[in-house]
Structure P
Amino acid sequence: MPGKTLVSIFIVAAVLLFPVHGGAEGLPPASTVEEARDRLRFLAEQAGRVDAWVDEHWEGEFEVRYPFLSRAPRGPKESEQAFRIREMRARMAVSELKAAMRGERRDWLERERRALLAQEIRESLPVRLGPYDAERGEYPLLLGFGWPAGVSIRHRVRESEKNAFGQRFPGTFPAIFRVNEKGEVSLLSLKRVEAGVETVVSILPSAPRLIWQGSHDSWVTAVAFRPDGSQILSAGSEGALIAWDAATGHRVFHLEDVEMALSIAYSPDGSALATGGTDSFLRVRDADTGKEIWRAAAAGMIFSVAYSPDGRYIASGDDGGGLRIWNAQSGKEILRVDLGSSVRSVAFTPGGRTIAAGGEGNFIVLWDMATGRQVWRKELGWTVLSVSVGGTAGGLVAVAGGGDRILLLKEADGSESWSVKADGEVRALGFDPVGRLVGSGGAGYAVRVFLAENGELLWTASVGSPVRSLAFGSAGIKLAVGSSDFAVRLFEVDEGDRVTAAFWRYGRLYIDRDRVPGLFR
């Protein structure tokens, strides 16, 4: 009997090891862009709860796939040995079924995701004509609910026909869209307008777009973006702090005659902000109201402040030569390093363990906060006015100032990654939050944006006066600039391989650069 039982178990196991077939049919294609975006979110959510889905559905599937393995009691006539064999077969079947369902569910979700990302969605796009240009004989075409930011679309119409063309022009164009993994919408094509009308489509030169401009009563000394991208804080030499709504440029609050802040930094969670200025005080304020929470004295003017990535510490650099570390909650000084000369700029590295600092000693140093020791030091021969740390791998230190170059150094050892010639003194440097871009500005009366990996210049924006501070927004597509002409400017950063075509009801609408020439078909 034991031998017979072993054979029976072996046969059952062999049968259950055969591949389990099955799986849901594909979903019908999404009929609108919004449906596609909703479905993409659903698929991402479901991919994170495959195990839970299997636990919810396996019992019903068991009855379908294994009808011969009933889990119901057989009654008193069933022997103990038969019960044990049946129970073991059922457990093995359940285990095999759950494993098969998990694999099938993941495969199905991945097939649906790929199909959705590859799908061309046909939907109407709102369009309208801009004012007729009589000199060129052209109507500009406006897409969605905004002006095209990186693409120019014009309909050439004779002046004698412009009124009739304008009257019969439709309010929407049949269009084809695609959604990417982030839920962003790309415009693949638009239907051609009527015969006899020439449509000219071209990409505008790579350049920033000025979104809005605000003003202080004197030159702007510092700007900073709130981490969530909602606000920009600026400081002016008249002693004012102004918080701006990043979307509209409207003032959120305006603190007059508080201090001449030379540097501003938001805490990583955006709840507080630190300022350091000419009165030698480091202040921490509530980010929503600007109300002061605490202050602490340094030795001389505070040129630079920076929060650690975890928000626990604040670093400051002052005129007395001190690199100081403060407890961000209490304001207690916990570390002081005398660098021997005025410290003009400080920045925490992404890991938060080390700090880059430079100033009038004509060198940049990387300092280990935990050990209180120098990691490396690089002599430059000119005053360091700005330091920033970033890069896609978090391993680059940007440094510039009174020299004629912008240097990108490797965080590991201070060796040079790349450098470019600067147009005069550079007072402002900054990486975007993901480390793809680095911006600079100074006496050259312009802002320049480079690729962080190789120093390729993406664009230059003239502001007509020396740039004193700049800061990228949370998504890296907006750049705030403060300058000596009293202005705070917000630019939209060109995204290289894409141009922003319009703002639609689904958000930003993109066109890939290689698709622009054949946009109408």
Structure Q
Amino acid sequence: MSKEIALEMRKVSKYFGDLAANRDVDLTVYKGEILAVLGENGCGKTTLMNMIAGIYFPDAGNIFINGKEVVIRSPKDAFAHGVGMIHQHFKLVDLFTAAENVVLGIKGEGRYRKKTINERVQAIADRYGFHLDPQKKIYEMSVSEKQTVEIIKVLYRGADLLILDEPTAVLTPQETEKLFAVLRRMRDDGKSILIITHKLHEVLSVSDRVAVLRKGEHIATVETATTTSEELTEMMVGKKVELNIERPEPKNTCDRLVVKNLNLSDVEGVQILNNVSFEARAGEILGIAGIAGSGQRELLEAIAGLQHLSTGEILYHNPKTDKVEDLKNKTPLQIRELGVRLSFVPEDRLGMGLVGNMDIVDNMMLRSYRRGHSMFVDRKKPRDLAERIIKDLEVATPSSHTPVRRLSGGNVQKVLVGREIAASPTVLMAAYPVRGLDINSSYTIYNLLTEQKERGVAVIFVGEDLDVLVELCDRILVVCGGRVTGVVDGRTTTKEEIGILMTAHGQASENKAQEDETDA
């Protein structure tokens, strides 16, 4: 039985000046399938999907939906043909409820009835297994809930073909599994789903077929069941990639940062960090592992001076003066000037990490403008730094004066991480530095962190992938529920051992609760 084609692209091309974002791309999507679109950062994945969604108009080629040639000049045209796109950066009104965001912009008949709209949104959520309160405000939601609203928004408008741009980039493993379960239910309901991604294990887990792009061209479309991660990587990059992280032995190690008995509570008095103690040594990479929300982010922010601690000490051994300084009462700027740098890759890279409307040079200058000695800003050093980062990290951009918001998500991230590494820190805290990056770019970042280690920098690496933590780090600090549950040797530990420590606090609490019940 032949499959029914939902979407077909023939010889589609898109140019930005002399740069070919896509060149003669052929792509076929069947009804009731999940097709993963795989490729390196800047290879044209998002541009290709934007042409289907009506955000860009192709310079050449044809698009067919349900066997009929169509012209899609706007998102409104795309919706008319049953195509909806869920973008990396959500387009929601924070003060509105989920249901209000879903119906925003739809011309309905008669009076707006809140109860009816809430019921319709809830019906869609129930049908596919989403967990959503239609009356909840957007600003009260987690990232995964906001993503759910975006998906329901396109389903409400009657979309049969859904495009998801890096849907798991900011989700926890648990949230990712829930999303994949929903996508499989949508596929079984006859929907066609296109996922832009570069996470190979997720591609192999959820997709039916994989389309690989390289430098704007369609390399091949293969059946997921018959391919491997090595084959996909080779197609993406154009050469064999050794998926081995180099880990040289630490040399001349000494304590650079000593954290003692840190305690931190939020505004409501809930304890986030509970008696945390550890050492970060010069010339080694200290990994931090833990389930999402275990206090990793708050710990690094406390060291960087962004959180007000209840009690505890953060002792910095200054290599320039040989003095020991307590960072607890210093300002974030004073801590940065000492050489303690935090490179945190947030969920909203443009909102928190960089200024989207500024170009790369100006984003470099944000770190150095205070050092100016006149009313005029010195642009030469930030420009040289921007050019060096673009070259070293292979940032795909027309020039250093391109606004950051025009770069792909992965290239935005390279700028964000590169800016901190280029500052020559003595302590580099890298939180989720490869979040949203393709495999080749990820290995570039791993190599940069290893280079920092070999230069005598104390590197603190917070990651989500246990395989990477075990291969990259010299020691791994495991946290659970704001407590340190263990420190293990990266060379001798296993993922299973780390996994047990990641849930140790919760199991201990559960055992204690059971003992209390028994005593009662």
Structure R
Amino acid sequence: MTKGTILWVDDEIDLLRPHILLLEGRGYTVRTALSGEDALVIASENSVDLVFLDENMPGMGGLETLERLKAVRPETPVVMVTKSEEEDLMEQAIGKKISDYLTKPVNPTQVLLAVKKFLEGRQIVNEAVSRDYTQEFARISLDLMNASTAKDWTELYAKIVGWELEFDEHTGLGLKQTLLDQKREANAEFGKFVERNYRDWVNTIYVESNAANRPPMSPDIVEEWVLPELTSEKKQNVVFFVIDCMRLDQWLIMEAELRNLFKITRNYHFGILPTATPYARNAIFSGLFPSEFGKLYPNMWSSKEDDESSLNRDEASMLTKLLERKRIKLRQEMKYIKIIDRDYGAGIAQNIANQAKNHFTAIVVNFVDMLAHTRSDSPILKEIAPDESAYRSLTRSWFLHSSLYDMFKSLATVPNVKIVVSTDHGSIRCLRGAKVIGDRETSTSLRYKYGRNVKAEEKQAMIIKRPEDYKLPMRANATNYIIAKEDYYFVYPTDYHKYLNYYRDSFQHGGISMEEVILPVVTMEGKM
């Protein structure tokens, strides 16, 4: 069975017989043509997997043949072979979608490398990826057994996410389920780790030298990553983006599109509990934990439900007060922008270069959160994004056509601007229901609840009986919180199976999982 069909086009084809015999000996079928006209006939009438094309031929030249070959077989890679090393010729060939470029005299190694790259490259890479992950599986399992610090867990999660993205690129390896099982096991242990340590974290002041044990958390982001840029001797301007509900894997999808534009430094923080917007995002902008910023805004926690539109209305005020407490003097008044729809975002994107002339601009982007919630309610989006891999693909598609991407591209060209990007929490695909007991006053969130003696199984939820010890607000008619672990979501016994099925396979947040808690903090500077 042939390993692929190669068309070699050269008016001096007899001189290439050694190369042709080498390829045929390796299992490839090689067809030859002495002219561009002959090549077009062969390509039109036969299946061709790769073309070697001489640039300098009598009659129809290499570039014209290339253009006409691409019209006949646009999917077939073409390797230009030429004696010329002129840059202009190279640029013309690239412009006409050449796949590779070899300079005469070619040697057997060059030829074989090009053939393997285009005809066997995917198979070779897939085999290497499978082999590497099989070896890595044992290391990840060992890391999972030995993870004892926040730094250990951050590195472990980043490693797992890296393999998820690798498998997105190399489908059909048969290892995705193995990785999913490994991640599920990791999330079970991570929930126990957070449960053991969270109370100590929130009652300890973050110090960088102790970051392995007490990680930087939501209230630390501005002080640790934003303020140093604002007070830098470079007198640079700072744009601070908080992208709601953005997981690490989603950021890495975006980061891949930004590497050509920016110098990027990535760090991590742990989101506070519950990993929900009213708690975590207010903590970011205030630099305080929920019970603490609740004292500055006494009516904040008086409502029976955590409504984002009402509980996050003071973000600009919180950030201003944080700057005042830290005695940060801005050259101009801070600008705060919240983007909740595409049209408004498009308007901001058109003017972002002017906005960036301000000393400090804070921008909240809500669409990633909307993407997660809309998928839960939309059968069409569930069809488009039935699993984690497809959800990441949907994120990439959104980002490339988003006002956020337009803003980043514009900011990359503005001198003396630093960009800090982070998020308040991530989300997890919920696949298992957990029965919860509570009265009518119990809150309705799926991944966390507060109420009067609200209950769930300890295996499935972290139960907080003294909220004040965890710097959580004392809510009206609420004596305790429960926070879901792993991929559980809370369902009441009444109509249990109805709601179990309704919410299953939805992306939710508020609980304890690596996806919701371990989050990126990124600093970017344009390469211009």
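FYI, it's all coordinate maths here, none of it is from the lab. Model, not experiment: these values are computed from the prediction.
Assuming -10000 is helix-only ellipticity at 222 nm (-39500 (n - 2.57) for each DSSP H run of 4 or more, over all residues; to 500) as calculated from a single structure, say which of P, Q, R it is. It was calculated from structure Q.
Thinking of P, Q, R, which structure, once Cα extents along the principal axes in Å is computed, gives back 89, 55, 43? Answer by label: R. When P(r) over Cα pairs in 10 Å bins from 0, in percent, for residues 268-331 alone is computed for each of P, Q, R, the one that comes out at 21, 54, 21, 3, 0 is R.
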